Structure formats: structure tokens, C-alpha cells
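The next part holds the structures, each set out as C-alpha cells.
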Structure P
């Protein structure tokens, strides 16, 4: 049995974020599906692992964690000697990676997650898309991507010329959005578009999508 266990749903962006990190680190783990349609994430025993009733939950031996970004940071630092170096590894790069991780969480994700909900998830579950919410959040995301375009003109990836958690954290929502009308926001910015093509082509991400297909 693997010491690392991930409890979640491969359709959720947060679960995918953790899986991508594990695949980048080439770590063995056990994935335990949580049936969200049946409400398993809102009941015990899952609530004992994440009291907020949100996926994923994570175990590494005796350690239990929730919140996907905290989990990915733990994996990257605990297993720094494995797979891809995701945290920079020197005193200058690490703070810059942390900075762009904060940008993803607080600037990019609010608008991107709202658009994912409206344009990708709602149609899947038979709900009607709120066009006003789409318009508002596309405008918000466009402003963030203008900053990204300028940043990515200076470096190949968000924090440096090396792939890091600052890039990986974007992958789940970007994957959903490039399958919707919001793809135009990425395509219209050349450096952003090249970055998206690069990070979505990583073998780790292909493995995440293959995991989903098995569910």
C-alpha cells in the first residue's frame, strides 16, 4: 500500500492540482475516488479529513492535509529530491515562485473558477449559463492576462525560465477554459498562448487526464 493517499474527484480542479504535482514528482500514491454526486464529501468519514467537505483530502503516513495548494507545496518541498524541481531551489527564485503562486490564487483563480463554473460545469449538469456573470468575469480575467502577457514576455514561465508550482497551479482551470469561448482570452495574447500550449502538453497533465478517463 502506498503511504500517500489522495481522496477526491478527478473532475474537480483542486483534485487535479494535487495529482499533477504527484505526477511531476514521480511519486507512488493511491487514489481513492469520492462520489460527490452521492454527497460522500459532506459525510463522515470524509469530513474527518476535510471538515469543510471539499475535495481533495490527502494523507502521507500519519500526516493529513486538505486545501490543494497547501498539499502541492508540501509535496514539492517534502520530496524536493524527486522528479521535477517545482520550488526554485535557490533563495532568489523561491520568493518569486511564491509571489506568482499568490497571484494565481488571488488574482487569476477567482475569475477563472467563476468562468469554469459558468461555461464548463453548468452545461455538464444541465444548468443555464449566466451570460452577465460570464461577461463580468471575462473582463476581470482579461486584465489579469494582460499582466501575464507582460510577465511572460520576460520569462518562459511565470516565475522564471523553469516550470514551477506557479505554473502548475493554473493548469486545472486553464484546461477547462480552453474548451470554452474564453479560449479567446488566452489565444489573443501570444506569450500567454505559448505558455498555455507548453504547460498543458506536460506528461504529468496527460496522466491527470488519463486518470479522469478511468473514473
Structure Q
């Protein structure tokens, strides 16, 4: 599979309370140009949501987010996730994610964490929480000493700030939720989601 960082400029970070919303939401995101979809393991509906998208929306690349332990890794794999994302990492979690053979993005927020992952052969990471951890200035400062590290910054990023992240040489994509307004999901206004997804997909021209 192409690197998760190279599938689209924005990876929607999805939190679903109702698994029945997963398929129409995923279809709207894909139609808007965002095929990589991270469904977070923050709700009981998440495994069924991942499974439904994996089975019914083959053009989507569905992954599991908020993977914070070996049990979460097993749950994500059993549901059919095609990539894994964690907010942070430990050696145990890293081993569990690596053992799946799936692409994964372990979370980092410090230089030492980046160096530790590079030491372990991992070059693609999630930078989280991006805005709180230093934003574009912090990431830009890492590109010269650590050019081999590439990031998907997530956390506090919106359509206004995303382009400045995407312009950095060490950023492959950003994660965000702004194309998933809660009122639109509650109203099942998938056309609105598709329009916002199309705007997000166009952020890197």
C-alpha cells in the first residue's frame, strides 16, 4: 500500500456514536477526495464502523485511531483496519503494531520520542497534539536535524492552518475533524460532508 502519508493531504479523524453512519460518511469523504479515513477507537461503535467501511466501501482506506495498547491493535485488525494510529507509543505498543504487518503511525510530541523511533527503524509518525506541542514552528525546526522523519500532524488543525503544515518538507498529510461537523452527521447531511471534504482535498494544490 502507498504510505498513509501520501494518500491524501488530509486524513479525517472520525468519532462515531452510531456504526450505521460509517458507510454513508465514508462514501461522502471518498467522493470528496479523502480516501484515507481514521476511525478512532473511542466509542463502542468503532469496531463495527471500521468493519462496515472495510466491507462496503472498498475505495476507502480505513484505519483505526486512538490505538493505545495490544488489545486495541487486536480489535482494529479483527475489524479490518488497513492502518493503525496511536496518540503516543511504548515499546510494547510498537511491537504489537509492527507485528500486524500493517502501516502504522505512532504518536510523538518531543524530539527524543522522534529520535527513539528512528532508532527503532520507524520514519513515519503522528505529531500530536500538533498545535499544543508547538505547531508548524516546532515541526519546521525538526526538518534539518531529522530529515528522515515524516509526520502527520493532528490536533487543533483547521482549514486555516492546514496549508502551513502541508507546506513543510517533513509533513506528508494532516489529520483533522473540521470536515465532520457534528450537526451535519446528526442530520445525516452527507452532501455537506462531501463538500467540506472536497475543500480539504484541495488544500494542497
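Bear in mind these aren't lab numbers, they're just calculated from the coordinates by the rules spelled out. As the structure is a prediction and not an experimental result, all values here were calculated from the model. Cβ atoms are built from the backbone, for glycine too; each structure is taken alone.
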Suppose Cα extents along the principal axes in Å works out to 47, 46, 27; of P, Q, which structure was it derived from?
P
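Between structures P, Q, where is distance in nm of label points 7 Å out along Cα→Cβ at positions 15 and 151 highest? Write down the numbers at each step before the final one.
Values: P: 2.8; Q: 2.3.
For this comparison of distance in nm of label points 7 Å out along Cα→Cβ at positions 15 and 151, the top structure is P.
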Thinking of P, Q, which structure, once distance in nm of label points 7 Å out along Cα→Cβ at positions 119 and 167 is computed, gives back 2.2?
P
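Given a computed value of -14000 for helix-only ellipticity at 222 nm (-39500 (n - 2.57) for each DSSP H run of 4 or more, over all residues; to 500), which structure among P, Q does it belong to?
Values: P: -14000; Q: -11000.
Derived from P, not from the others.
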Between P, Q, which one scores greatest on mean count of other Cβ atoms within 10 Å over residues 7-14?
Q
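Where is Kirkwood radius over Cα pairs in Å, for residues 111-174 alone largest, in which of P, Q?
Between P, Q, the highest calculated value is found for P.
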